[in-house]
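Each structure below is given as structure tokens.
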Structure I
Amino acid sequence: MEQNPLLEGVSSGSFTRIVMARIPIGVDLLEAIYAMVKQEKIGTGLILMGIGALSKAIFRNVKVFPAEYPITAKDRIYFEVAQPLELVSLTGYIVPKRDGQPHVHAHFAASTVSGATISTYGGHLETGAITHVKAAVTIGELAGIEMSKRWVEERKTDDLWLGKP
């Protein structure tokens, strides 16, 4: 097959099952997703959706691209919102790390009210997003797809890899 210069890796597979969990009040959302992945023995998967409410959240974003990789904490911003939030979007993937343990990479968006204005923030899901009222997450387990973490020299980090290494 001819290699496409616009793609670094491609793999295809199918969903084997869909797993949904309701998460109780006062739980760290990322920790709950890890618990779901471990309990249901999900090796590779896609976070299809997440909805609910949060009492607080920490959003992580890249503020500058460094001259040299890897990206570190000094290149990022961590923004905490400690007031009622609506979880309006949650997406990501589950992939085994090189040691075989699961890795959850998720991004989310949540909105909050200030006066008469609704503001929405988004970023990487970090520990510290605490559920409130209700929350639900759905993961699609994958089969047949070659998907893993591997060392990427250009970025000096373990990163998502699709296809044969």
Structure II
Amino acid sequence: MVLLFRTLWKGLTLWFRPPLEPLGTSVLVFRVWPNDLDVNIHMNNGRFLSVMDLGRFDLTFRTQLGRAMLRNRWMPLVGGVTIRYRRSLDPFERYELRTRLLGWDAKWFFLEQRFLKQGGELAAEGVVRALFRSKEGNVPVAEVLRQMGYEGPQPDLPEAIRRWAEG
């Protein structure tokens, strides 16, 4: 509930944003508010992870995946996150969150999420490992891709992501 107003706003404005292809990039613009700050007067490390949820929400519902998820009552589950902080985000600073599907393996989807300061400077970058679960268990990756309408080739995952996935 920490990001209640941001979630509501992004949900309401979702209907006015163009749809995305399955391998498209979601771009959301935010500002660092006082409730995002830690004792060092910059955006709290944990807040980055909460904002990343909004990027995945936007990507999901701007592709065909959102409808499939609701229709089939799939639950999205995060199985791991790795994030690297590069630069601080200061009070009232505007930033972009860019979210895209990097690829997948037999079980997991891997998403890249990048926080960019004004001018494109990288503030933080994260990779999320996620899957979908139904009442019957984990939804096969092939089924999710089919329902998303994706028929293209499987992107090559970067070596670092493959090693992380194995660990």
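Values quoted throughout were computed directly from the atomic coordinates according to the rules given, and no laboratory measurement underlies them. Predicted model, so just to flag it, every value in this text is computed and none were measured. Cβ atoms are built from the backbone, for glycine too; each structure is taken alone.
Assorted remarks:
- The maximum of distance in nm of label points 7 Å out along Cα→Cβ at positions 16 and 136 over structures I, II, that is, the highest value, falls on II.
- Read-out mean projected area of the Cα convex hull in nm², for residues 32-103 alone, computed value 6.5, structure in I, II: I
- Given 1.00 for FRET efficiency 1/(1 + (r/R0)^6) of positions 24 and 144 (r between Cβ atoms, R0 = 30 Å, to 0.05), calculated: source structure among I, II: II
- Among candidates I, II, the computation of helix-only ellipticity at 222 nm (-39500 (n - 2.57) for each DSSP H run of 4 or more, over all residues; to 500) that gave -9500 used structure II.
- Among I, II, which structure scores highest (criterion: relative contact order in percent (Cα under 8 Å, 6 or more apart)): I
- P(r) over Cα pairs in 10 Å bins from 0, in percent derived as 9, 38, 36, 15, 2 - corresponding label from I, II: II
- Among I, II, which structure scores highest (criterion: mean count of other Cβ atoms within 10 Å over residues 80-87): I
- Each of I, II could give distance in nm of label points 7 Å out along Cα→Cβ at positions 88 and 112, but the derived value 1.4 comes from I.
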